[in-house]
Each structure stands twice: as C-alpha cells, then as structure tokens.
Structure 1
Amino acid sequence: MTQSENPGALHAVPPPPNVRDASGHLDAQYVTRIEAALEVRNAGVIRELAGNLHEADMGDLLETLRHDDRVLLIQLLGDDFDFAALTEMEESVRAQVLEALPDDEVVEGIGELESDDAVYLLEDMEQEEQDKILAQLPNVDQVQIKRALEFPEETAGRIVQTDFIAVPPFWTVGQVIDHLRSSEDLPESFYELYVVDPGFRLLGAVALDQLLRTKRSKKISKIMEETRHSVLVTNDQEDVARLFERYNLISVAVTDVSERLVGILTVDDIVDVIQEEAEEDMLAMAGVGDEEISDSVLEIAKSRISWLTVNVFTAIFAAYVISLFSATIERMVALAVLMPIVASMGGNSGTQTMAVTVRAIATQELNRRNLLRVLRRELLVGILNGVGLGVFVGVIAGAWFGNPELGVVIGSAVLINSICAGLFGLLVPMGLERIGADPAIASSVFVTMITDVVGFFTFLFLAAWWFALPY
C-alpha cells in the first residue's frame, strides 16, 4: 500500500512540539512534513498540522512553500483556512495566490474578513478584478469596502475597521449588557462601546471595564467619557500611529468631517502601520523603494536604477574636484593612496548624523525650536570625533609614508570633513523636508556627495598649500 492510499501513514511521525524553532523561524521539520503531506494530497494530515495555525504563522508558511503548493494547501484546508493569513504575506506573493485561486473562493474568503483586512487585500488588485469581487459580496460589505477604498492610501479611512458597537446615550447599563449577550453579530474583539446620537454623531465612549463595574440601572450617558482622541478619516496613518504611541491607546474612534462615527482603529492595525512606515523609511534611505525579497530580478533592477543614476552624476562631480588637483597628485602619489580614507570617514559620519536626523523628523522630535541646539550638538560631536580620528589617522599616515607633515595634512582634512559631515548630515534632511521632499529618500545621495567633495577638496588643497605643490 502506498502512502497516498493510507491517509494515516504520516501520523506515525509525532508532530513537532512547536511550529517555530528557537530562532523564531518556521521549524524545518514542520515544513518538511507539510510538504510531504501536500505531495500526496493528504487533507487530513494538512488539517492536523496547519488547521489551527495563527494567521501570521500561516502567512509565513505560505511564503515558504512553492507557488503550486500554496494554492494546494489552501484548498486542502478548505474552511479551516483563514484568509486573514494573506494579509501577513508580501504583496507580490499575495497577488500570485489570489490570482491562482478560483474567484468564488476569493469572494467567500474576503466576505468573512473584517472590513480593514478585506480592503487590505483588495486595494492592490486591478480595478476590474476589484469590481468583479465586490459585485459578489453582500450589499452591506460592498458599501463599507467601497467607501474605505475611496479614501486616499495611508489615511485612517483606508484602514478603518467598520465592525464596532454603538449605543444610544439613554440606554441603561443593563440594556447594553443584554444587547451584547443576545446579539449574534458582534465584532470578534472590542474594548470600548461608542455612544452616538440619532444622527450617528459621536458623543463619547464607555470602556468595557467601566461598563461591568456599573449597576444595571445607570444610564450610559452618566458613565460615558468624552472621546478626546478621535481621528478624522482623512488623517495620515503615520499621525494616527503617533497618537497611539503618545497616549498608549488601545483603540480610537474614526469620524468623518461631520463628526459621524465611521469606524474604529485598534492597536493591532497600528502596529502594522508603524512597521510599514519604519520599513518604508529604511528602504527609502537606501534608495530601493518598496522592494521585497520575493521581487523578480527586473523589478529589483528597475526600483534601484533611478538613484544609482543620480549617484553617477554626484560621483562625476567628486571626480571633477579630484581632477582639479591632478598635478598635485602626480607630484605626491601618497595623496592618491590616502584620499579614500578622508572621504570614507566623512561619509560614514554624515550617514550617522543623517540617520538620526531623518528619524527625528519622522517622529517630530526635531523642529524649529530645538534646531539650533541640535545643530550645536552635532558640530561639537563632529569636532570631538574629528580631533580623535584625525590624530589617529595622521599618526598612521605619517608613519606609513615616513612623513609627519603628511600626517598633519590628512589629520586636518579628517577634522574639517568630520565637522562638515555633522553639519550637512543635519541640514540636508531638514532642507529637503522644508521644500516638501522626502528626506528619507534623497538625503543619502546629497550627504555622500558633499562629504566626498569636501573631503577630496580639503585634503588635496591643504596638501598643495602645505607642500607648495602645483595644482
């Protein structure tokens, strides 16, 4: 009897104690067993091994498998598969899975999701595909999802969750509790009840712990608190994330311009926003856009080429500065050997300051009030580091070439470039932010160019002046 003829054959191997290993990655033995069960299409074993996986673990598992195995896993799991797992996957892999699944399965899966997760899956689809799926959803879901998709990307309205509990102010605590116990259409989890008037305008909120501590006869209007931290649907999601961080919020109400309650945002959504924004800034600083590890060679090359092209011109400018001192370099070859040291150390110092500055701008810690104080601090740091590194490099260069004066020249150049690196590592991101450009994207190119040019020019000019060389 073959393994495929015996559904229980794979059960002889005991399941691994954990889905993930000690390092946090999916357990290799676990993945191997999943692949073996998929090979023989053993639905029973697949359900036993993956039927109760958390959506985050399922998302990682799907990314680990081959393309054909991903679709097969979903189909073998059947009703045990939670479509929320697709929100935990990289965009390119998710698009492949959704494209390979039958439309009726996609519609059914999206229909079971919370509205914010449904929007997350639909927003990256082509308009034609979006319309086809939306047309097959219940009318209520259609209206909620279409409304969210109409808001600009990266706003509160785009990630709003429309499943919430709203009650009138004249209800008693007992009526609310009875309503919660009898209703079959409650959100999966909730932390607050929102109080609205007949026009659905937000009046306040009641925390669950407050509700449970209050006598049944008391009216909701007597125990509700004014919602001081509600946000508009048009607010930027990064600003909303900052609000959660500042006030340690668990959930927040989202209203339209007429103060009508539209939905809520919960901390689990905001954690995703914070991670996305951090990844976006980190990749932007490296000039690679929204590149993902699963992207194709052509997609990666296309996303990187733009800023590399800009780098060509900045490098040409730095090379031009060097060419101005070609006669100087010909008379003292040691200068050509030592030039990269000055530029490299200045570039690293500038990158350090730039990274701190971009983060401070993103978190709104840096502003006009403290700019001069931060600038003074960076200049002092540049001087201290420049003196220490200049002496260190100068001693090495003087001993290397048997010329103490050359050590003085390169040490002075390192000091000057270190000061400029601290200065422009702060001013370049601030200047870009003032003119409306994204400092995370453009800063590194300009800071590197400035430290290269200043480093080369200072070193070669000082050498030509000190040793009376032609240039």
Structure 2
Amino acid sequence: MASPSIRPRMLVADDQGNIYDHPDFLLMCRRGDEWSLPRPDELMPLPDESELFLLPGRRAVGLNPETGETEVMEDWAVAAFAAPAHTLTAHPVYVTDEGAPMLPLFAYGAVGFANGRFYVCAKKVDEDVRQVFKGISRGKIERAAKKIMETFPDNRLMQHIMQNCALRYACPAAKNLCLGRYEAPLPTSRTCNARCIGCISQQEKDSKICATPQCRLAFTPSPEEVVEVMRFHAGRETEKPVFSFGQGCEGEPLTEAPLLIEAVRRYRAEGGQGTVNLNSNASRPEAVAALAEAGLTSLRVSLNSARPEVYERYYRPRGYTFDDVRQSIVEARSRGVHVAVNLLYFPGVTDTEEEIEALIELFRSTGVSLVQLRNLNIDPEYYPSLLEGIAFGPSVGLNNFRKRIRRACPWIEYGYFNPYLGDKADMGDTPMPGEWEPEPETPENDD
C-alpha cells in the first residue's frame, strides 16, 4: 500500500505517444461526476503486467497545488489498465474534445507518478497468481499450443482454444490450458440472449462501440469435444482442476443448456473430478437447476447491479428479467452449488448507497458466497450516460464498499478468480436462500 504522504504527479502524453509526468500538477481522479485527489488508502504501485494508455481526444486535467484549482492541459490524458486480480477505484480526470472517438472496451484507471514509479488508484483483491505469466516465454506457450493442436486434430473446440484464444488473443485461460495449470476455458455458445453494452465478442451494427477485442465462436462443439478437453486438462492439472463454461469469445452458455448438461453428466459419469464452473448471465433458472443435478460445482453470475433498472440499461436482456437471474441463484444454491457474483465494478456508481443496499438484499435473500470484483471495461463517460435519470448518491470508495457489505453479510468473501472448490463446494456459513436472519441486537444499557 502507498504511504499516505505520497502525492503522485499527473501524467500527460504527446501526439507521438510519449508519456511524461507533469513537474508541478497533481494527479486527480474521478468517481462518477466527482473529481478529487486520490484517497490515501487507494494508491498502490502500478502492478507488473499492467498497461498505460493514451486517451485520444481527451485533455489531461491536474490540480495546481499553488492555487488549488484544476488545470486543463493541451496534452492527452493517460490511464492505466491494471493487471488481473486488481480492481480500479477511480478513473482519470480529463476534458473530452468534441468529436473524440469512443474509447475501446478496457478499464481506465487514474494513474500518476511519484518517487520514481507509477501509482494507480486500485486495490489487489485476489492473491491467486493464475494469470501471472512473468518468466513464461511467449515461445513456450506457442510450442505447447501447436503440440496440443497436433494431438487433437479433429477436436474443433481444442483447435479453437489453441489457435484463436491462445495464439491470436493471448487469452490467459487458454494459455493456462496450454501450460496444464489452473482453469481451463470451455466456450460453447454462438448466440446470446442479452445485448450487453460492453460485450467483448459481438456488437450490434448501430453500436457506438466500433470494435470488439475478440471474435465470437463460429461453431457449436459436441459433448464429446467438450469432455475431451476436460479430460485432457484434468490429466495435467491434477491438484486443482477448474473447468469453466462461459468465456469472452462466446455468447451465453445457457443458450446451449442441453449440450452443457450432457457434457457435465458424461464427465462426472466417467469419474471426472474437479470444479466445474459456469460463468453466466443466469437467465434460465430451469437450465441452472438441471446443470446442478448433472454435477455443476459453481455458478458465477455476471452483474453490474442488483437494481433491475440499472441492470437492464447495461445488459438489455431478451426473453428474461432480473427476477430470472435471482431465481437461478436460488435454484443453484438450493442444490449445493457455490454461487459467486461477477460484479462489474464502476467507481462512482457501484460504490453508492443505493447500489450497496440492493446488493446486500440480494446476497442475504439468495445465499451468494463470493463477490468477484471485476472492472467494468467501458468508456468512463459512456457508462454514466446510459444510466441517466437513475439516482445515485455519493461514492464511498472501494474500501468502504467492501466493509459495508461484509458487515451486513459476514460470510461474504472477495476475490477476482473462480476458486477451486473440489467436486462439491463446502458452503461454510453461507445461508440457504430465505434462511438468513440478522443477529439479535444487544439492548443498550442506559445506566
């Protein structure tokens, strides 16, 4: 953690992409509509494997400590994309030129410079190193991918994961499958029943987001192909194998529910071990229930909010509602499935009183065990514009956000990745749906 005395200077970039720290002006950060200096408890050294971005069409803004006023620069603003396992707590401050392009689908953190190093407004929320590849050469991963492709020439799913995900997009999950460690991806679906504003694999023709980081899966694998990938991974990652349906290169896996159910059933029937996880929008409760019966271990539900009006502005569901999402959690939890919420955290929105109260109610009533604090990858000005007309109070910050939820739901854990849970999860103190009761309050002594 950074020292409370650290006051990073602002960063600017010129037209050639060179990044400089300003000799006098201080870093400012943004949470929703609020501009301020970073809070002392949210600055940390920029983690390894993070990236710096120049923000085109956006003029950097810093604080002049002599006058106490903000100053708009002629140079471009700079942001940081924090490495996995870190959640951003604030966005950079800038003024956007008229006609500036929409920013690509990344997360943009406020970043400055002090004492010879970069500092970012972020928190490390998971100690798992599964997406740290420091010391592992690109060549080693390429050789492993090509060897696997030679071993499974007729498995379209394996070919897709190796060729498209590992070699083309350098997907961390695909690279781990190459290396025989941690969590293996199992993309299965070409279609989706939501129209998420920030979908990274497919955008509508009239979308303001002109490009997606990945291309969507172009075929539907067979149960045999899926099980073959699972069997291969389990044979190499023998200690803590995790298998995950629902990846960035596909649509919603529940649209292929019969395929998933059959693959999980076959894998378990042959004695297959490990944590079988579903990353999902949780739109189909009956399919979630059937998957749980087939041998699913964990469900990770993607949410930007537990308030239906906020949820619907971003996900734009087709053929389901937020009530279906809630019921899917109940169906999973009542059958012994571990449930995590993949919370797409956006500073200045997620950490407001209205959002916190809605999340607490959801966690208490359905029995959610884990909150994965992921960054919402979107232009920091575009997302608030989608929520126009919805009330949000002041930002409390990520630290206070976590404390508030933990006080109300003491069983809740925080993380970033899907945990290894064995074949069947131990729920610990997580209440069953509808069974949570608050601790009785101790009467105050008036003497």
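None of the figures in this text is laboratory data; all of them are computed from the coordinates on show. Remember, it's a predicted structure, so these values are computed and weren't measured experimentally. Cβ atoms are built from the backbone, for glycine too; each structure is taken alone.
Here are the numbers for this structure:
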quantity: Test item: distance in nm of label points 7 Å out along Cα→Cβ at positions 102 and 414 calculated as 7.0, pick one of 1, 2; calculated: 1
quantity: Structure (1, 2) behind the derived value -20500 of helix-only ellipticity at 222 nm (-39500 (n - 2.57) for each DSSP H run of 4 or more, over all residues; to 500); calculated: 1
quantity: Of the structures 1, 2, the one that 19.5 was derived from, the read-out being mean count of other Cβ atoms within 10 Å over residues 22-29; calculated: 2
quantity: If relative contact order in percent (Cα under 8 Å, 6 or more apart) is computed and equals 13, the structure in 1, 2; calculated: 2
quantity: P(r) over Cα pairs in 20 Å bins from 0, in percent from the coordinates reads 24, 56, 19, 1; which among 1, 2; calculated: 2
